[in-house]
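Nothing in this text is a laboratory measurement; each read-out follows from the coordinates by a stated rule. This structure is a prediction, so every number in the text was calculated from the model and none was measured. Cβ atoms are built from the backbone, for glycine too; each structure is taken alone.
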Structure I
């Protein structure tokens, strides 16, 4: 048998490896995805800019609905709070909200009036509290 041409290389491709550039780090794992990246991290470029949150800026006319338990106990009362004139970013970013105790455990948060009906049925709530 005659061997012609360039001899074959018996190199085995690595299964897990990373590729690092100036701005990003690419993670490859051939057991998860054979031809592409599994995760990409972008390196931070200086100090991150905090977004400005305007509390009364609304996204359309949709209310922000929060369902919470009054404490961490298993038999704690479940309540719903609706903020009609507030921004979802303000509701999520505020430490203390009017009508919700600091010890409260948040169960659900959403934007839109459809969540009122869905969560009333799911958590068997009878009345809702409104915050204008």
Structure II
């Protein structure tokens, strides 16, 4: 009985590993104990997690032009429907639809958390890389 509960807890923790990486990056910036390559690596991994693995809603436009409410992995990945994955990819590629894609990133709390995390880790990775190259 205790073994299955431990697996569920481990699985839930592993599902949100990118947010733990984000917390490690924030700790790295606020303390002097962490090196810049660690911050660059942690920021990059957390950024990829937010784009492709964070638990979010799909939010791809449906046939009725409403946002899809199915679960998805990451901001750029759609749900189980293949057409939704392609729809989000088309929104990313076509410049005219970027505003719509950004609006869907802010559609609910899970997507907002992933969008803020992605923006923060992208800025962190760029700043850490620039600082590393200057030194």
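Descriptive notes on the structure:
- Looking at distance in nm of label points 7 Å out along Cα→Cβ at positions 22 and 118 over structures I, II, structure I comes out largest.
- Mean projected area of the Cα convex hull in nm² - highest-scoring structure of I, II: I
- Taking distance in nm of label points 7 Å out along Cα→Cβ at positions 70 and 110 as the criterion, the highest value among I, II goes to I.
- Set I, II, criterion distance in nm of label points 7 Å out along Cα→Cβ at positions 14 and 46: the highest-scoring structure is I.
- Test item: helix-only ellipticity at 222 nm (-39500 (n - 2.57) for each DSSP H run of 4 or more, over all residues; to 500) calculated as -3000, pick one of I, II: I
- When relative contact order in percent (Cα under 8 Å, 6 or more apart) is computed for each of I, II, the largest belongs to: II
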